[in-house]
Structure I
């Protein structure tokens, strides 16, 4: 489902090169649940952005569902993400002027697909059937993250990238979101790649990669 080879990312900071990722090679099979962990500054979010095709590496290659990301134009990468990728972020990233239902409908409407029934079904699945017409400002943090989760699964993604999805939630609400994410993964067979500091979330993954100083220091199955 996903493969990267010799992935390296270097930025220039203060006139000096700063290598954030160093020669990362890994493969993720369809349906797998992978947690990426490590201390702050270890390169976790940078790796996620490269794997998702949001950024381009300094060196190395990323293949998403058989597509070589560097060989695609930006429009083609955007189309690939729209068709096959879902995202969940720590800060929810909901559109404030849209209701919960409308936020979930966005990925489908961008592709010209029917969205009403799918949005209703997903919001009911995450326990928000009675909140579909509420705006993000009218929802708690946990409710907003559940809307974001429903939106991420709305277009039946083959792979879901989640960057600290429980980072802004209390322990109880975070546990609810983890359960929902894992249930949806089991039901849909969606591949999950999770960047997290949350040990409860990492422990639920079937495989864990640990980064330190931009390198993989361990890769283990649960």
Structure II
């Protein structure tokens, strides 16, 4: 009986980081062109050769930094996640968590709308967003980012809900993050009014925090 080896996963690691300005310019050009091409040709058709051709680079110049298109998607995804995550402390504060239900819903809706806007403003943002869900090779970029956000917010949640077991807090926090993210995705997939979607999602998430207050 023969055993087949599992398919080897493509490397997502950047080969090297640029050390000089010229190298940095090339690195950023590669990412800029890849983001633009995602919007033009989509996830499946995107290739490193296409990026090289449009950027006016030779394949070795690209491969010096990125071993494949998945490494490009990974870097673009990490950058988008970072932009989105930087919005969270602006909206989800101790005051929002301990304030009125209306205050909490306003904060959650504001976070969703700002996340939608920054994704829309990012070159290729919607396609990067879709790649992080549709491409198995880079899905952990999104999943790891969401887990990190919940962990980073853990102390604030524990202070706001001191009587709730940490595991339950982490569960509600994780579902809240993914619901907001799903609301952002919905706005790119279906023609809906962003404030309306934001308020519905915010009310659903806030209802769980209100439930925790009663414990």
Comparing FRET efficiency 1/(1 + (r/R0)^6) of positions 75 and 171 (r between Cβ atoms, R0 = 41 Å, to 0.05) across I, II, which structure shows the greatest value? II
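Here helix-only ellipticity at 222 nm (-39500 (n - 2.57) for each DSSP H run of 4 or more, over all residues; to 500) has been calculated and equals -23500, so which of I, II was it run on?
Values: I: -10500; II: -23500.
The structure behind it is II.
From which structure (I, II) was mean count of other Cβ atoms within 10 Å over residues 27-34 calculated, if the value obtained is 16.1? Write out the running numbers ahead of the final one.
Working: I: 16.1; II: 19.0.
Only one of I, II returns 16.1 for mean count of other Cβ atoms within 10 Å over residues 27-34, namely I.
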Which one of I, II has FRET efficiency 1/(1 + (r/R0)^6) of positions 51 and 147 (r between Cβ atoms, R0 = 30 Å, to 0.05), as calculated from the coordinates, equal to 0.80? I
For log10 I(q)/I(0) by the Debye sum over Cα atoms at q = 0.09, 0.10, 0.13, 0.18 Å⁻¹, the calculated result is -0.44, -0.53, -0.80, -1.19, so let me know which of I, II that is. II
Can you rank I, II by relative contact order in percent (Cα under 8 Å, 6 or more apart) and just name the one with the largest value? I
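Coordinate-derived values only; no laboratory data. Bear in mind that the values here come from a model prediction, so they are computed numbers and not experimental data. Cβ atoms are built from the backbone, for glycine too; each structure is taken alone.
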